[in-house]
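Following this line, the structures themselves.
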Structure P
Amino acid sequence: MANDPIQPARPPGPVTRWLASAPVPLFTLVVIFASFSTYFCMYAFRKPFSAASYQGLKFLGGDVDLKTAFIVSQIIGYALSKVIGIKVCPEIGRKKRALGLVLMILLAELSLLLFAILPNDLKVVAIFFNGLPLGMVWGLVVLYLEGRRTSEMLLAGLSCAYIVASGAVKDIGLWLMSAFPIDEFWMPCVTGLCFLPLFVGSVWLLNQLPQPDADDIAARVERTTMGGSQRWQFFRQFLPEMLLLSTVYFFLTAYRDFRDNFGKELFESLGYGETPAIFTRSELWVAFGVMAALAGLNLIRDNRRGLYGAFVIMTFGVLLLGIGTILWELELVSGLTWMILTGLGAYLTYVPFGSVLFDRLIASTRPVGTAVFAVYVADAVGYSGAISVLLGKDLLASDTSHIDFFRDLTYFMSVLGVVLLVLACACLMKRHTHYPTESEPPRYPPTDANNQVMSESS
């Protein structure tokens with residue numbers, strides 16, 4: 001049953017039937033709203049704590065800042081969730097998806113309550129359990145969206161959620177602390193409670209989406225659950241590309257997370273510490289730029305060209321990191337513009353990993369399975385990079401300011417990203433020459449219980 005098509009949880013209700021017959025633009029807007037809202041609300045349970053400074057507090061009285069310990073602990077839980085998600089997300093059926101999303105958020109909110117009441121050093125444990133369920137939310141949401149003719153539009157809309165939400169929920173957290181007598185340890189729990197009803201409503205709407213229709217399947221290949229043999233076959237087939245892409249993602253995730261988690265410190269160094277809603281102001285520009293670029297891919301119907309288009313966008317993104325930093329150092333752009341450019345460059349590269357890159361890869365090479373599996377393999381690698389860089393900053397470069405460390409990391413990411421992305425794209429171009437454009441690439445051959453390829457006669 002592992003590679004049977006995912007079945008609807010129940011006979012379609014009135015909302016599902018209405019969406020199935022709705023015009024494509026209206027259907028797209030509803031799906032973007034539901035997925036954007038779901039993932040935006042998730043960030044209210046994940047990111048508000050990083051808006052606080054926890055200034056002067058050290059973990060266990062040592063050299064590691066308490067805030068760094070919080071961030072690393074949550075990322076460890078989040079990364080472990082991605083590893084678990086490699087198996088769970090590709091296998092989970094439609095019936096369990098919505099319930100799984102709600103239970104994950106309730107566990108995350110309970111962890112934030114413990115974060116508020118436990119002693120400082122034990123709060124690190126609470127924030128670990130906060131990250132543990134949240135890492136699978138992305139995969140469960142993407143399962144609703146992938147394999148459709150408008151997947152680029154849908155996934156671009158979803159991706160804007162974490163670009164905008166990270167800054168927005170931090171601004172909301174800061175507002176709560178200034179408007180009410182809420183301290184920096186209770187603020188994350190209160191922020192999550194404010195978003196819980198909206199999250200549940202968004203998941204309900206998301207779960208009303210109809211399955212991909214015959215036209216979607218013809219355009220993007222039918223998406224199926226993946227058992228262990230199918231996951232191993234996929235990884236073996238794309239081993240060179242996955243190694244190159246995972247290396248990029250290792251450092252890119254570390255870069256994005258450093259910019260995100262220490263945005264408060266970076267803006268203070270640039271002179272914007274007292275500017276209201278500075279996180280939201282900077283990330284809105286980033287979100288618009290990323291959504292426009294990815295939505296443009298939806299105009300490319302040929303899956304092979306669409307895959308190459310994703311690589312063009314990603315390579316431009318890492319180039320923009322270096323160009324923007326040079327312009328800032330030459331004082332040709334302001335600090336705020338530089339932060340917008342680094343955000344735009346990082347997310348132009350980062351967002352396709354979690355959305356259109358692997359969706360187009362599946363569609364153009366036609367293996368059995370789901371893009372979510374490849375996304376979670378990359379994520380499991382990527383968040384280990386985030387942990388390494390965060391600890392490396394405090395333990396090996398503690399005397400380096402956040403702004404100087406970020407500048408050097410930007411140059412490194414720009415050079416490494418260009419080289420490895422070009423190599424990965426070249427590998428895929430070579431793979432595509434093995435069969436004509438007009439013909440359908442072969443799917444994986446069937447395997448027996450011992451994962452051995454079965455002959456035609458069997």
Structure Q
Amino acid sequence: MPNALSISTGLGVILKEYLAIKLKDIKTWVTVPPTGIGGSFWVICQVTTDDGITGVGECYGIPVSGDIACRMVEDTFERFFVGMDPHQVETLFRRVYSAGFTGRPDVSMMGVFSGIEIAIWDILGKASNRPVYNMLGGRFHERLRTYSYLYPKEVAQIDWPQNALGDVYHDGEAAAVAAKAFVDKGFTAVKQDPAGPYSFQGGRELSLTELNRTEHVFKCIREAIGDRADILVGTHGQMTTSSAIRLARRLEQFDPLWFEEPCPPDQMDAIGKVAAATSIPVSTGERLTTRFEFHQALRAGVSILQPDIGRSGGIWETKKIATLAEVFNAQIAPHIYCGPVAHAAAAHVAFSSPNFLILETIQTDFHDAVLTRRLQWEDGYMLAPTEPGLGIELNEQALLDHPYTTGGRLHLEMTQTALSSDNQSIYPDTDS
């Protein structure tokens with residue numbers, strides 16, 4: 001029978017080996033989800049240590065071609081990560097944050113860093129044989145409330161009525177059918193944005209046609225689901241301050257849980273004015289990065305932060321954002337429009353954060369296919385993984401079976417046409 005000394009010696013050897021690991025290699029993939037749900041492509045990476053431990057990560061929304069995004073990830077890893085101890089997360093963040101003499105929030109570079117950093121936390125969890133959330137303060141929530149956009153019948157993993165037709169994005173009756181189907185599945189919140197398309201011009205005044213359509217869509221949704229679920233208003237930062245306030249006043253009657261990104265992300269004072277002018281809680285964050293920009297949002301009066309972990313700075317930085325929000329009595333609702341790796345990473349931060357509100361979710365067959373160990377839900381709630389690290393494993397073949405074409409679409413795109421407020425009902429097609 002081993003004595004205390006032998007046990008202590010054995011643990012010391014294990015600890016020494018754990019602390020001695022170094023980052024060695026990186027492998028990247030850019031894959032195209034066949035439905036287009038979650039973006040035009042996903043940039044996924046796998047980092048390997050010198051003793052063979054692997055971790056996976058995902059970058060969100062790097063605004064260049066997918067193949068170039070992969071090269072950016074590889075170049076950054078070669079410059080700043082090779083040979084480093086993966087425990088040095090703070091040092092690695094500062095190295096990349098200051099790359100090229102920047103030292104300020106940079107959405108592209110933080111997208112690159114976030115994916116690599118997520119993979120590092122996966123490694124640290126596997127090396128210590130514990131889920132990532134147990135390295136962030138422990139599992140505070142037993143399960144996570146989740147919500148979904150109202151996706152079309154062709155891609156959503158829900159039971160639809162046989163006669164369900166129409167445009168769920170802009171047709172109120174079709175949106176109502178979709179909302180009821182999602183709520184029947186167990187979701188306690190659904191999100192919709194019928195005010196598009198989204199133009200590159202920045203804030204604009206919505207036409208009466210768009211205002212009326214948006215009000216009608218949310219009226220139909222509320223009548224279909226009653227008080228069984230919350231309604232989340234997405235707008236993608238397309239309005240002027242005055243237009244956002246006009247829309248908010250029309251929608252207050254439906255008691256939304258939040259009014260998301262009402263003005264462009266570089267107009268934080270404008271978003272703050274909207275927050276002060278409506279009873280609907282204002283949320284934002286999918287296009288922000290690092291705690292510095294989220295602090296500006298909190299100071300402006302935003303009460304719900306929506307960091308996308310594949311862009312906001314990775315797991316550790318997003319945990320800091322969540323903690324900062326607590327000081328302002330604000331909540332976090334992580335944004336997810338990506339693949340399942342970033343989705344899993346966001347869940348670990350959410351499980352460990354007392355001020356977590358709700359997690360965006362995408363459930364498609366392809367999201368499931370790229371993992372051999374899938375994310376788990378029960379009645380609209382996400383369940384905590386118990387395996388070490390992120391608790392997922394990649395199916396590399398699924399990634400390879402859906403390759404990206406060099407020079408293809410960006411992850412997300414906007415209408416490259418200025419839009420007017422002349423009350424016309426027909427607008428240019430949008431790829432956003």
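List of remarks:
- Highest-scoring label, criterion being distance in nm of label points 7 Å out along Cα→Cβ at positions 100 and 116, among P, Q: P
- Which entry (P, Q) yields the derived value 15.0 for mean count of other Cβ atoms within 10 Å over residues 180-187: P
- Structure from which 1.2 was derived, distance in nm of label points 7 Å out along Cα→Cβ at positions 68 and 396, options P, Q: P
- Of the structures P, Q, the one that -25000 was derived from, the read-out being helix-only ellipticity at 222 nm (-39500 (n - 2.57) for each DSSP H run of 4 or more, over all residues; to 500): P
- In this comparison of P, Q, the computed figure 4.2 for distance in nm of label points 7 Å out along Cα→Cβ at positions 236 and 324 is attributed to P.
Values in this text are rule-based calculations from the coordinates and carry no lab data. Quick caveat, the model's predicted, so the values are computed rather than measured. Cβ atoms are built from the backbone, for glycine too; each structure is taken alone.
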